[in-house]
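The structures considered in this document are given below.
Coordinate-derived values only; no laboratory data. Computed from a predicted structure; not experimentally measured. Cβ atoms are built from the backbone, for glycine too; each structure is taken alone.
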Structure I
Amino acid sequence: MEAILLLMVSLVPLIISVTIIFYSQSQLTKALSLFLCMLAFWQMDIAVLYAVDFLKQETIELLFKIFRLGTICIMPVMYYFSYYLVSENKEFKRFRFVFNKPFLYVIIIYSLFAYIINFTSLGIKDFVVMEGNWLSSEYVLPIYGEWNILFIINIVLLYLNTIILLIISFKIRDPIYKSFYIKFVIAVLIIYINGVFSGFIFIPLFFSSFNSLIAAVILFLSFFQMQSTHMNIMNMELSRQSELLEAIMDINPNYLLVKNGKDQIVKMNPSFLHLISLENKVWLGQPFSYITDRINMETEKPYRFVDSRGKNYFLIWGKKELIHSTGEEYHIYFGNDITDQKHNEQLMISSEKLKVVGEMAASVAHEIRNPLTTIRGFIQLLKEKNDASGYETILIEEIDRINEVLKELLILSKPEAKENENNILPLTKVFMELKNIKVLFQALANEQNKEIIVETRKDQELIASIDNSQFKQVMLNILKNSMEAISPQTGKVKVILDQKKDDCRIRIIDNGDGISKERLARIGEPYYTSKEKGTGIGLTICLKLLKQNNGDMVVKSKEGWGTVVTIMLPCHH
């Protein structure tokens with residue numbers, strides 16, 4: 001009965017050995033599995049000695065010699081633990097003269113030689129049956145031969161190796177491995193000490209089997225604690241890497257979308273969500289068509305997209321296929337924003353056009369001014385001879401007005417802020433000029449039953465740092481557009497002047513039809529116009545003049561409601 005019980009106990013380390021080798025295939029795991037296997041053979045070696053009730057003595061003797069493989073060969077397995085630890089850690093380099101591969105082979109050969117001697121009378125001379133007592137039942141006891149000294153040396157080497165391994169274990173830097181090795185060595189020492197006591201002192205042989213069971217369980221728990229800690233660290237590292245990749249994807253300025261093999265959306269980065277004005281995660285798991293209904297991503301050519309805010313984008317889309325290690329198929333779509341590149345290309349083309357138009361304007365203005373100078377001169381002579389009619393004065397004033405128009409036309413060729421010869425900063429009394437400009441439009445407004453209102457919300461006169469003629473050109477362009485946008489009878493244009501911080505703010509508000517988001521996004525773009533006879537350069541010049549005077553212009557509009565143009569110019573104090 002004791003033999004069966006001890007045999008069942010010895011199977012526990014064997015089962016643990018098989019379990020951990022399936023769990024992991026690392027060198028350390030293989031060594032631990034082999035150690036537990038040797039420990040199981042060692043306990044089976046003891047178990048068969050108690051099988052006198054149902055096994056013949058010859059069978060017991062043979063099985064004892066076979067299973068003694070565990071008792072003898074556990075020493076090279078322990079040496080391998082020391083060798084592995086020293087070879088894998090540079091800080092234990094000084095121990096490599098003791099724990100190295102040649103010594104490992106020598107110890108393996110020595111243990112195998114001792115194991116072979118075990119089958120001869122030099123190793124085990126005979127077996128005797130020991131009578132049972134109150135501590136133990138009847139069992140067979142081996143009588144060792146003359147060369148049993150090999151086994152004793154084997155045990156001494158085993159103890160020395162284990163003690164050195166314990167010393168090294170305390171110097172391991174990795175706290176996880178350090179904890180495991182210390183627990184491992186202490187468990188092994190308990191097994192050895194118990195084995196020596198039960199083999200050579202009064203303690204029964206089977207007593208070591210139960211302690212070995214406890215030690216095996218401790219080793220098993222220590223191993224899985226080490227593995228689970230490593231797994232937790234790896235999972236944390238993977239989590240950090242995943243968070244890092246997520247962060248990289250999130251800050252990527254390109255537009256990224258990932259879909260799975262079922263055409264379901266699994267990821268979009270914030271840049272893409274902002275582009276198509278999506279929030280939260282309502283898109284997660286949605287079909288790919290949920291996005292393609294909003295934006296075309298299947299084209300490889302530059303694609304123009306207008307977002308919900310009316311902003312224009314020029315995009316180039318690409319696609320890559322990803323195969324996960326699990327075999328799952330994913331597709332990643334990436335959009336590159338080439339809006340700036342497109343704008344630069346258009347500006348280059350536009351600047352060439354503007355240059356040509358400017359040169360033509362300068363040429364035409366020059367050709368007109370030459371005969372006008374002659375005509376003015378003759379009219380001046382007529383006026384000096386006969387000033388009674390007064391028509392000459394009117395003609396001269398009109399010719400001067402034509403000259404002023406020609407000067408403004410020359411701005412097309414060189415529209416830049418004028419520099420005063422005396423370096424005097426050009427200034428404009430804003431409200432006064434707005435009232436003058438209103439006078440120019442009042443006749444047209446009356447004729448078309450349209451209303452134009454100019455008002456100021458500041459008591460003192462606001463003076464802007466801009467040349468008078470340039471300010472007039474900007475306002476004439478904008479007011480002309482507003483007047484054309486409103487309808488007769490109900491049409492109204494309101495010009496409001498006030499101050500915002502250090503800037504003069506002029507708002508031109510009309511109740512016209514408004515501007516679509518697509519057209520609004522292209523306001524100020526050279527040669528872009530929605531008018532049948534428009535040139536598309538009026539607002540371009542206005543923007544250029546305002547920028548050169550440290551000003552700015554913002555256009556806001558809503559279809560069916562009207563448009564607000566806000567002009568900001570630095571105030572002169």
Structure II
Amino acid sequence: MTVRAPRLPYAVRLPNMGKHCYPPPLTPVPVPEFRALLSGCSRSGNSAHLYVHFPFCTTICTFCVLHKYQLTPTSPVYDYFEALKRELRALSELPLVRKLRFTNVYFGGGTPSVTEDPILGEIMDVVTSGFHLDRPQITFEGHIGSLTREKMRFVRGLGINRISAGVQTWDPQLRRMLNLQPSETDIYRCVEEARNVGFDDFNVDIMYNLPGQTLAVLERDLLKTVSLNPSGVDVYETVITRKTGLSRQVTRDESLAENDAERLAESYLLSEGVLSANGFRQRNVHVWDRPGYENRLVGQQDLMRDQDLSLIGAGLSAYSFVNGMPFINVTSIRSYIERVMQSAHGVEAYHRPTRAEEMQRFMTLSLETIDFDRASFAGLFGCAMEEVFGPQIESFRRRGLLEQTEGGYRLTSLGRAWASTMTMEFFGKKVLQDFIRTRLAPATAPGYMSDVTHEEMFEFVVFALFHPEIMIKEAPDLPLLRGYVLYLIKTNPHWLRKVTAMALRSARRFGLPPVGWYARSAARLAREAIISNVSAVEGCS
């Protein structure tokens with residue numbers, strides 16, 4: 001299948017879909033305040049999802065950016081799961097949570113399938129006895145190697161009705177690079193045995209834009225995945241973070257990393273083309289389901305956008321979303337155990353959004369869900385979407401990223417390929433500045449900010465250089481930006497060389513940065529400096 005992306009709408013492409021979790025939870029939250037926030041009623045109705053994190057893995061995949069720990073003889077397995085059960089019980093007793101009806105439970109990781117059966121049974125007992133389950137989809141994530149017939153039969157007996165496994169790629173060379181040890185035969189065996197024990201709902205994860213993954217390799221990956229006849233396929237773009245093995249591999253051999261934004265977009269369009277041609281229905285920018293099946297956790301972002309759904313997270317690094325507020329748990333396993341055993345909760349930070357930030361989040365989540373619902377926006381905020389975001393909508397339509405529909409707007413195929421980058425058009429200046437300030441104060445930052453993505457280190461900077469009106473806004477805070485640049489240089493000694501090379505490459509493909517914006521900003525800063533100096537002189541006279 002040949003796919004060709006149209007002209008670049010931006011100078012660089014930003015792959016991390018995590019930007020849809022906007023605004024990021026940066027404010028420390030004491031446990032008494034957390035309990036108070038969850039003591040009233042849900043303004044999102046009674047529908048909810050429960051996420052439970054299992055952090056342990058027998059092997060560590062080099063690409064994984066999630067919070068996980070390799071199992072060793074000294075791993076605090078018993079202590080962790082005792083803490084997890086304690087947190088689940090405490091969450092289930094909160095007044096707001098007791099009123100919720102959970103239509104989805106997701107056991108994620110890490111690798112839940114390496115957990116011993118008695119522990120799994122205990123966790124399920126706590127979930128079923130403490131939370132009001134309403135005909136839920138219950139998903140169990142697993143590693144192909146540990147999803148044995150016996151394991152799947154056991155969890156099926158617990159009431160779990162959906163399996164999700166990460167294939168990521170079928171290419172032998174890429175699998176070695178990612179430390180994916182199961183063979184192709186193992187993958188087929190796992191899917192067949194899952195069906196034999198009653199799991200018709202078997203979801204598969206695939207990655208695109210892996211270092212060294214050509215379009216031909218990606219197409220083979222997709223077609224082999226389709227041949228499994230899975231109930232769904234989640235297609236995730238590669239995100240590289242500094243502390244992963246994949247980052248070290250790319251640092252050693254920079255030729256592995258693809259920096260051509262047009263080529264990166266083509267990978268997404270290829271995925272979309274192959275999956276739609278083979279009968280899968282697109283739920284959002286990275287979730288595809290066969291008719292009759294549904295990925296409730298990742299595929300119902302529209303309900304979170306419309307504030308019709310709460311998300312309760314338990315375990316290490318778990319994310320919650322309640323009454324428009326995001327919460328996140330601690331990410332150090334020792335700190336998590338200690339905190340839960342002392343206070344019964346693992347929450348570390350949250351964010352109480354302003355009305356403007358709630359509007360911005362509606363738009364960023366609309367980018368993920370593909371559709372912009374005008375009636376829903378008006379119902380939530382009492383005004384038309386165009387009154388607040390008219391310039392962005394018009395710009396998207398002009399560049400072929402968005403088209404009008406009867407109920408609002410919908411991303412075009414080009415827009416879907418660039419959705420993650422488009423989120424930056426809705427980020428508020430204060431949110432960006434708060435993020436940078438938190439980054440520059442690591443001692444007080446939430447644990448999930450301990451690592452830095454390749455995107456933040458390089459692509460963000462080049463994006464800001466070419467699109468300062470989006471990233472920096474109208475009045476740059478020069479001391480803050482200077483401090484951030486120094487932080488990035490300190491973090492990576494090769495930062496300046498690589499950013500320069502990326503900027504030159506982007507200029508050849510996209511054009512020069514907006515000289516007029518920089519000239520106007522320089523003139524404004526000069527005027528402000530003159531006024532400040534004059535005021536200082538007058539004050540001394």
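Looking at Rg/Rh (Cα atoms, Kirkwood Rh), point out which structure of I, II has the largest value.
Largest one: structure I.
For FRET efficiency 1/(1 + (r/R0)^6) of positions 38 and 334 (r between Cβ atoms, R0 = 35 Å, to 0.05), which structure out of I, II has the highest calculated value?
II
Which structure, out of I, II, was helix-only ellipticity at 222 nm (-39500 (n - 2.57) for each DSSP H run of 4 or more, over all residues; to 500) derived from, given a value of -14000?
For helix-only ellipticity at 222 nm (-39500 (n - 2.57) for each DSSP H run of 4 or more, over all residues; to 500), the value -14000 is produced by structure II.
Suppose you compute relative contact order in percent (Cα under 8 Å, 6 or more apart) for every structure in I, II: which one lands on 7?
Comparing all candidates, it corresponds to I.
Suppose mean count of other Cβ atoms within 10 Å over residues 366-373 works out to 12.4; of I, II, which structure was it derived from?
Of the structures listed, the value fits I.
Going by mean projected area of the Cα convex hull in nm², for residues 462-509 alone, which of structures I, II comes out largest?
Going through I, II one by one, mean projected area of the Cα convex hull in nm², for residues 462-509 alone peaks for structure I.
For P(r) over Cα pairs in 10 Å bins from 0, in percent, for residues 22-61 alone, the calculated result is 27, 32, 21, 18, 2, so let me know which of I, II that is.
Value 27, 32, 21, 18, 2 for P(r) over Cα pairs in 10 Å bins from 0, in percent, for residues 22-61 alone corresponds to I out of I, II.
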